[in-house]
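Enquirer: See the structures that follow.
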Structure 1
Amino acid sequence: MVLEEEKMTVSKELLEILACPKCKGDLEYVSDDRGEVLICRPCALVYLVKEGIPVMLIEEALSLEKWETGETV
């Protein structure tokens, strides 16, 4: 996991226990000008973090391809 503490609204403790709801794999935390997200690279899914709360619903996730090209919900 990549942690950028000054921008991080999700606690380190929560990030350590969160897993991808689809494959149960590890998530990568990313914070940039688009906001905070959790990425599951094996599933190619991006879970948004809204107001400091990770939205861990598969049906709400963006495809990694859409997120990388700047498409949003």
Structure 2
Amino acid sequence: MVEKLIETIARALRVPPSTLTPETGPGDLQVWDSLAQINVVSEIEAEFGVSIPFEQVAEIQHVRDFLPYLGKTS
């Protein structure tokens, strides 16, 4: 599941998956700004068929923070 998540985020950010780990967050990559965060969330929602509440998006600080939302369908 983590590998698929990393691949999905890498695709949204247009970076190699090898640049991401579960600990990577927006502060670690220049390309991961607030607009990119929206793209990341949209890509994850589409790929995994989940819905991440908008008010929770700002609290996501690392790749691993998406894990609790995976498997929760909208």
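Any read-out appearing in this document is the output of simple, stated calculations on the displayed coordinates, not a laboratory observation. What you are looking at is a predicted structure, and each value in this text was computed from that prediction instead of being measured. Cβ atoms are built from the backbone, for glycine too; each structure is taken alone.
Enquirer: Determine which structure produced the value 23 for relative contact order in percent (Cα under 8 Å, 6 or more apart), calculated from the coordinates; the candidates are 1, 2.
Expert: 1
Enquirer: For distance in nm of label points 7 Å out along Cα→Cβ at positions 9 and 49, which of 1, 2 scores largest?
Expert: Between 1, 2, the highest calculated value is found for 2.
Enquirer: Can you tell which of 1, 2 yields -3000 when helix-only ellipticity at 222 nm (-39500 (n - 2.57) for each DSSP H run of 4 or more, over all residues; to 500) is derived from it?
Expert: Numbers: 1: -3000; 2: -12500.
The read-out was computed on structure 1.
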